[in-house]
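Colleague: Multiple structures follow.
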Structure 1
Amino acid sequence: MTVRFVASFALACGLAATTAVMQTPITKTASVTERATIMAIDSTARTVTLKDDKGFEDTFTVGPEVQRFNEFKVGDVVRMTYYESYVLQVRKPGDPEPTKESTDSALTRAKSKLPAATLAVQDKRTVTVKAIDTAAPSVTVTTSDGRTVTRKVEDANNLKGLKVGAVIDITYTRALVTSIERSK
């Protein structure tokens, strides 16, 4: 299990009990879009220095999977939109087991005039509720690899209806859409 999964469970934990009551999947999504200007390019080292609208500047190494690196120009604007989605489902007794726990990823390159691509990653995990603390409020779960994880729950009311032994299937999806725009 990865740190990403533990972090995703920590954020999603506040929704877990709601799924127990509603018996339907709960989905939470968020996205953020940022823009940064290319300030410098080192073609030999394959690095790009970006500066955002707040003046923060950082240098990034661009791997060989970015096939159109040679088309980047100083002054171009890089637009990045990050999407994140959680789907939680409390499995009812007798429900079939979900497909095997997995991490899948895909890179899709846009066929556009300027470089653009989407990278998506999806993790599927299952946890079992081991303990519920309404005073904290928190929930402790056991992961499929036997680890015990405790996370604070945002709203104690979300613990209503959740029972020790409940099995929660979690699907955590992230996507990064990146494109280059010529400065005007």
Structure 2
Amino acid sequence: MVAGIVMLLAAAALVGRNAWEENQAEKRSTAVTQELKLQIAEVRAEQTDSGKMDREEPEQEKPETLELDGEAYLGVLSIPALGLELPVMADWSDTNLKRAPCRYVGEVQEKNLVIAGHNYRCHFGALERLPEGSDVILETVGGDVLRYQVTEREVLAPTAIEEMTAGEEPLTLFTCTYGGRSRFTLRCDWAA
């Protein structure tokens, strides 16, 4: 009887901790997204201003990442059908994944970007509900707005890293399913 009570208390503590972590992730993601959008707007304004001026110096290269509070970000990922706007961290780690979706591998410029997100409700938890044809938008810190559409949905084994990263689409999003037994994956091609 005592062992059963201890197990129930441990399960309740685990559920409580997960809920707390998700709440913290949502707060951080919202604040960082707002700051990134402001920074991206400033980059666009600078690009517009420099484009109007007659200069002899070469155009500056667009930044690939932007540092906020000691963390590097690629931009803001929007999934309108899910009502999501999320920052995308430049470097994947277990710690970063608890904060925001992260670049798992690839580059925006190389058109082989793979983004991992936690299955929190406020991150990628609803990806499974996103149908093919749905819009996905990435605003880079360099000021580009890249528009994609979901072209394929698949479930992969958690060890299928080669299959995850071998897609030919310019953008792949993935998250673990509840329990971590598999990875739900969306392949996205350029929007028509």
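Here, each number is a calculation from the coordinates, and none is a lab measurement. This is a predicted model, so every value here is computed, not measured. Cβ atoms are built from the backbone, for glycine too; each structure is taken alone.
Colleague: To test your reading of the models, identify which of 1, 2 gives 18.8 for Kirkwood radius over Cα pairs in Å when calculated. Don't jump to the answer; show the numbers that get you there.
Modeller: Values: 1: 18.8; 2: 17.9.
It was calculated from structure 1.
Colleague: In terms of distance in nm of label points 7 Å out along Cα→Cβ at positions 128 and 160, which of structures 1, 2 is highest?
Modeller: On the way: 1: 2.8; 2: 1.5.
Top value of distance in nm of label points 7 Å out along Cα→Cβ at positions 128 and 160, among 1, 2, belongs to structure 1.
Colleague: Starting from the value -3500: which structure in 1, 2 was helix-only ellipticity at 222 nm (-39500 (n - 2.57) for each DSSP H run of 4 or more, over all residues; to 500) calculated from? Before the final figure, lay out the partial values.
Modeller: Details: 1: -3500; 2: -11000.
It must be structure 1, since only it matches.
Colleague: Additional query: Taking 1.1 as the value of distance in nm of label points 7 Å out along Cα→Cβ at positions 48 and 176 derived from one of the structures shown (1, 2), identify that structure. Don't skip to the end; give the middle numbers.
Modeller: Working: 1: 1.1; 2: 4.3.
Going through each structure in turn, the value belongs to 1.
Colleague: Comparing 1, 2, where is FRET efficiency 1/(1 + (r/R0)^6) of positions 64 and 80 (r between Cβ atoms, R0 = 30 Å, to 0.05) highest?
Modeller: Numbers: 1: 0.95; 2: 0.75.
Comparing 1, 2, the top value of FRET efficiency 1/(1 + (r/R0)^6) of positions 64 and 80 (r between Cβ atoms, R0 = 30 Å, to 0.05) belongs to 1.
Colleague: Quick check: 18 is what I get for relative contact order in percent (Cα under 8 Å, 6 or more apart), calculated from one of 1, 2. Which structure matches?
Modeller: Only structure 2 yields this read-out.
Colleague: Here mean count of other Cβ atoms within 10 Å over residues 32-39 has been calculated and equals 14.4, so which of 1, 2 was it run on? Intermediate results must be reported in sequence, preceding the final value.
Modeller: Working: 1: 14.4; 2: 17.0.
It must be structure 1, since only it matches.
Colleague: Of the structures labelled 1, 2, which one yields 12.7, 35 when Rg and Dmax of the Cα atoms in Å, for residues 112-167 alone is computed from its coordinates? Write down the numbers at each step before the final one.
Modeller: Numbers: 1: 17.4, 57; 2: 12.7, 35.
The read-out was computed on structure 2.
Colleague: Next question, about the same structure. Quick check on the output: 22.9 is mean count of other Cβ atoms within 10 Å over residues 72-79, derived from one of 1, 2. Which one produced it? Write out the running numbers ahead of the final one.
Modeller: On the way: 1: 15.0; 2: 22.9.
The read-out comes from structure 2.
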